[in-house]
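Since every read-out is calculated from the coordinates, none of them should be taken as a lab result. What you see is a predicted model; the values in this text were computed from it and never measured. Cβ atoms are built from the backbone, for glycine too; each structure is taken alone.
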Structure P
Amino acid sequence: MLIIREAQMRVFREQQIQEFENGRFRELADRFPRKCAELGESGTAALIKAGVAKSFGLGIVGEEDVEGMIDLMMIHGPDFDELEEFAYETQPLRDDDLPADARVQLTMARFGLKPGFREEAPEEALEDEETDELRDS
């Protein structure tokens, strides 16, 4: 009979979390290039770790849900869920009556976001500004 000790499970969990964080770093750099450049490598890594910790603290442990929480933190800041201006949008995160796997999805929907959201590309932003200027003239 094979016995896995708690210490072995802890090492396995830590390795899984590290692999998740590494993969998330690469994905965020692709989806949010300006924000990642602004934060730098260490800042982005810290935000990912904070997102994992915040998610786990709220009982949110599903990979997609943790990814969504990190996305929300990238877009609205690491303490977005504590800001009064976002009280309505973030209410599901604190609702223990909701299943954990629905909290982040509902929060993202309240912000008008879909999973896999991408930062607007600089050339798209420029085109939008030019269109706005033409409309205003």
Structure Q
Amino acid sequence: MTIFAKIIRGEIPSHIIYEDADVFSFLDIMPIARGHTLVIPKEAAVTLDQLSEKSAAAIGRALPRIARAVLAATGATAFNVLQNNGAIAHQAVDHVHFHIIPKYDDASGLGIGWPAKKLEDGEALAQAIVAKL
């Protein structure tokens, strides 16, 4: 059982932002910006690709609503939504979770490096991905 499962069950206290039958949201206890909020499915999936369509749809409905509330409450005018899958992608808790991270200026919140490369095999790669849908 992950720390998030314990938070959902009320075994660990949290600052709850939102809850419905499928989604739970609370303030991050180690925020990188004021208002840093986590949005998680109640379903115990480790990574996004393992999440049911029902839970994914519920998260998709809740994220914009929660993001609007975070912006309105904090006064931030921009934000990042971050979601990591797997240890090498910096996932620290083995439960799907989305971070809503307000941005107040260039130095606050999430900093991102984006080492872009040239797309080499676009058509073949697109076809391979489409074939797996």
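P, Q: which one has helix-only ellipticity at 222 nm (-39500 (n - 2.57) for each DSSP H run of 4 or more, over all residues; to 500), as calculated, at -9500? Answer for the origin of the read-out: Q.
Taking distance in nm of label points 7 Å out along Cα→Cβ at positions 7 and 31 for each of P, Q, which is largest? Answer by largest value of distance in nm of label points 7 Å out along Cα→Cβ at positions 7 and 31: P. Tell me which of P, Q gives 11.2 when you compute mean projected area of the Cα convex hull in nm². Comparing all candidates, it corresponds to P.
In this comparison of P, Q, the computed figure 20 for relative contact order in percent (Cα under 8 Å, 6 or more apart) is attributed to P.
Figure out for me which of the structures P, Q the number 5.3 belongs to, where mean projected area of the Cα convex hull in nm², for residues 63-118 alone was derived from the coordinates. Intermediate values should be presented prior to the final figure.
Numbers: P: 3.6; Q: 5.3.
It was calculated from structure Q.
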